[in-house]
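Structures follow.
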Structure I
Amino acid sequence: MAHALPFTKMHGLGNDFVVVDALSAPLPVPVDAALARGLCDRRRGVGADQVVLLAPLKGFDAEVIFLNADGSAAETCGNGLRAVGLYLFLHGPRPGEEAYSVRDGSGPVALKYLGRRAEGLERFEVRMAPPRLGRGFGASPQASSGQPAVVAGQEIRYFEVNVGNPHAVLFVDRLEAASAEVLGPALERHADFPGRTNVEFVECVGSGRLKVRVWERGAGFTLACGSGACASAVAAIASGRAAGPSLRVELPGGELEIHWDGRDQLTLEGPAVEVFRGEFALG
């Protein structure tokens, strides 16, 4: 073994990450697309949806770089940012603080430690990038009917939301009946999205609750997606399908709390867990 790469395995509601710390010491090798694919391989590597690289950046606690399981880059990740918050809280240069400031591909991000809840899990709040509404939204909720498209031979309507990374949100009557396995990968690479997109399938359960399943760009179906929960909440409120400003979003891995003031302030709250620490053999 020529080298070994230290890492920390973490997750947020089962959306799992390999966190690599380059804050205080250089790494034995660069963390590139090929290494990310190897680390995320669930049979031959550590296994994860994403690699999260922490690097020093003046004026911030860390620069955060996200690499998907297929090696592609992601601008941001809501669950991953909560994992970053927990990592900094436990192992960073300023452990035990209540607030951290990092920068990822979406810009500056504020992380706030909320303490340990009854279930024994540490919780964090992430202030996401101001959401941008794209195709599918009208001048009023009543005029928001979705962007029509033909995907995998099916006629659909989606709502385009950017929360620092791109999302296409589809509202369905019943989540279990949605053609998610077909539409997810097809819409990710649809011509409407030359840079690819994350895809959310959303069922509204009352005015304050959503059930969501997410096909993540570069990773496939995951147990949870923080940015996808945010995009779903924004689309539901902006299209008049749910009443804001706060929504609970149920994902296969658990529940997140989303708050959107209808303008620029968008936050998500949920748990983060450290699973184990280890070394990945190189060479």
Structure II
Amino acid sequence: MASVISRSSLQIKPLTPAIGAEIFGIDLAAPDVADHVPAIRSALLAHKVIFFRDQHISAAQHIAFARHFGDLEIHPATPKDQPDPEILRIAHGPDSRGTENAWHSDVTWRERPSLGSILRAIEVPPVGGDTLFADMHLAFLSLSPQMQRIARGLNAVHDIARVFAGRLGKTADDLRAKYPPRTHPVVRTHPETGAPTLFVNTAFTSHIEGLSAAESATLLAHLYATASNPEIQCRFRWQAGSIAFWDNRASQHFAASDYFPARRVMERVTIAGCKPFHDAARG
């Protein structure tokens, strides 16, 4: 049985040796939730993704909790007339098969990709619909020392149109005019822990700068594959009222779309981050 870590008045139970922990002893709707924010942030940095059960909070409480960790983003897929634009609703059922089933980090097409996201389960299928998370610092460490050195010297381009041109019904050029492709280090330095993490993903990374198309595709395939190692993953089984809070700078996730045609309804609030960088002095 995994050991339980006490931090403040919270009980933190790691899910795996590598990544993920459940947090008990807190009501995210309670007036004193701000008192627990330092301990929650510490747990997030240590475990990359943290989970809370039985949190039947309102949309307003969801937003208020996320604001304790920074400014919030508004996703371009959010309907313009939605009263709470900070919430991205992700709903699938008989008429909509889930399409998030690929390893990715969120919004890496932004100049300043997100710090992290807080995802709340509204309705879950009777079985299936789990989300998997991978530790991208351990993914980096799984590379040979020579490949680590090569990857640290490279930059990659991230493009919103790869995913959202079709979903938003826009041409790639129109979408790129508003959200230009962005260049980020292939290996970013975590701004709080200093750890090097792989920062390319199958959803939004289009190519590595300075390489031929064939070289870029071959190297990216190798780097993408590092997330598929079960030894650096955890898997979370949702219940209504469950919440996941992941560090987008240090992890990737994969929403298993194995529940069709059952319904799965989630709401996500995302915290703005900083521009990725690689600090060679810190590795």
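Where a number appears in this text, it was derived from the coordinates with a stated rule and is not lab data. It should be emphasised that the depicted structure is a prediction, and the values quoted were computed from it without experimental measurement. Cβ atoms are built from the backbone, for glycine too; each structure is taken alone.
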Report summary line: Candidates I, II; relative contact order in percent (Cα under 8 Å, 6 or more apart) computed = 21; producing structure is I
Query raised in the report: Hey, distance in nm of label points 7 Å out along Cα→Cβ at positions 81 and 233 derived from one of I, II reads 1.1; which structure?
Result: I
Requested in this report: Can you spot which of I, II the value 20.9 was calculated from, given it is mean count of other Cβ atoms within 10 Å over residues 105-112?
Outcome: II
Report task. Supply the structure label, taken from I, II, corresponding to distance in nm of label points 7 Å out along Cα→Cβ at positions 113 and 137 with the calculated value 3.5. Result -> I
Requested in this report: For the read-out Rg/Rh (Cα atoms, Kirkwood Rh), a value of 0.97 was computed from one structure; give its label from I, II.
Outcome: I
